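S.K.: Several structures are given next for inspection.
Nothing in this text is a laboratory measurement; each read-out follows from the coordinates by a stated rule. Worth saying up front: this structure is predicted, and the values here are computed from it rather than measured. Cβ atoms are built from the backbone, for glycine too; each structure is taken alone.
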Structure I
Amino acid sequence: MPFDGYLPGGADSANFLQAMLSDGSGGVVAPAAIIVETVQGEGGLNAARPEWIRRIARIAKKHGAHLIVDDIQAGVGRTGTFFPFEEMGVSPDIVTMAKSLSGFGLPMALVLVRLEHDVFGPAEHNGTFRGDTHAFVIARVAIENFWADDSVQRDLGHKAVMLTTGLKEVADVVPRAKLKCRGLMQGVVVVSGDLAAEICAWAHDKGLVIETSGNEDQVVKVLAPLATPVETFRKGFNIPLDATRAASPSSMRVPNTGSSTRTTSRASIA
């Protein structure tokens, strides 16, 4: 189903979802769950409005569906708070988490389930590809040390301002470029995937790993480690700026069609 902001003319995609759950004669299709990202990472750094997320939560409750939030990329402080939905006024039934969760880059993922929905019996969660002991130990230490108070959250807020300022300089170099997302999950929409790839390749040669996202890979996406020292963080801003300035003039040309600026994934709520 379409994500927030995807439909043309400012139409609310939550209304579309609601309409699709009705057959038009009073009968209602009952989905098992609605799965949604509060922020689309690979879809192009699209951040849903809190009021839209709340509307999706109400629709899920109305139709007896579980609300599942995919926090795999946007969680664990990436957007400023531990959970991106903390200040949105919603309480998901299930939350999926991974990426930064282990605290040390080890592969790890969790599925958080509200107690009333936990129907697993003893050992029913077992499997070959479950979390390993080392990752769980490190994850616990990371959570206890980094999230014991609000100091990390305040530090992330400071770095987010730095990141916005640094990326604004990059955006100023490219015609029609714009910033997207929030917290330490930000990027710049440039004119094409070719330009974004050129910027990322140039930056990689200079020792900085950044990537692209979006339906045409036209978003230069920064996902720096949350614990990056401020001085290292500040130094890193110069590389994508220099990379953008070094990009070939032909890759800077704005396409005649607007297709390259469409960044929202079509299949974003399931």
Structure II
Amino acid sequence: MAIQQQDYYNKVYFIGAGPGDPDLITVKGRKIVEEADVVVYAGSLVNPKIIECRKEDSQLYNSAGMDLDEIIEVMKKGIQEGKIVARVHTGDPSIYGAIREQMDKLKELEIDFEVVPGVSSFVASAAALKKEFTLPNVSQTVICTRLEGRTPVPKEESLDSLASHRASMAIFLSVHMIGDVVNKLKKHYREDTPIAVVQRATWEDEKIVTGTLMDIEEKVKEANITKTAQILVGDFLGNEYSLSKLYDKSFSHGYRSGKE
């Protein structure tokens, strides 16, 4: 039985384009880019190869040099002209994507929109490292956070506070402050806790640096990594863990009876 072709309509689609590899945009996201009449993409982060599939006569806007009002005006004009508008963000737009303010503006204008999720750089980084964030008897919690920069962080969400949980952690937008990150993590994590920095995960020039809290700062500086990188920290990066109950032959669940 053939899959029915999905039709896309005169509205704004916020699309998570994935971490960089053009094949990691979702099938749905790619189809919308292919059909869109107007494409607004985050040019400072989105791999340009991802939007090469767009129609030749589509209108293309790089939002890197645009402010919020200019972006909304392009969307508004496209919708008024009966066009499909693709707003292409890097990774998954729900994480540090600044889409809420865009969506709220569209609501005020009574413009219909939809969000298409994507692969975030933090899970792409775990994939590049061939690691799993949640391991039995190691960690069952993943914290996504960042250091305070031009955008403030609530006091209750400071890295010092979050590090006290010693959970698996993905730190965004902070590699240029790697020294500060390490100093704050050391207050709660052991100095030999494994840590990794993945720059431009899934891109052709992906770079991975691994170490511990004792030496990662020096290694990152030697590798000249100053932006577009994930910092992953926690014992999930190590090799000691318990096997899961999911595939334990003695453990029963709804799909399998346990065997002694």
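S.K.: Name the one structure among I, II that helix-only ellipticity at 222 nm (-39500 (n - 2.57) for each DSSP H run of 4 or more, over all residues; to 500) of -10500 was derived from. Present the calculation step by step, with values, prior to reporting the outcome.
M.R.: Numbers: I: -10500; II: -6500.
Label of the originating structure: I.
S.K.: State the single structure among I, II that was used to calculate distance in nm of label points 7 Å out along Cα→Cβ at positions 37 and 53, giving 2.2.
M.R.: On the way: I: 1.4; II: 2.2.
Answer by label: II.
S.K.: Related question: I have 22 for relative contact order in percent (Cα under 8 Å, 6 or more apart), calculated from one of the structures I, II. Which structure is it? The partial results should precede the final answer.
M.R.: Working: I: 22; II: 19.
Source structure for this number: I.
S.K.: On distance in nm of label points 7 Å out along Cα→Cβ at positions 125 and 221, which of the structures labelled I, II is highest? Mind dumping the intermediate values first?
M.R.: Numbers: I: 2.8; II: 2.0.
Across I, II, distance in nm of label points 7 Å out along Cα→Cβ at positions 125 and 221 peaks for I.
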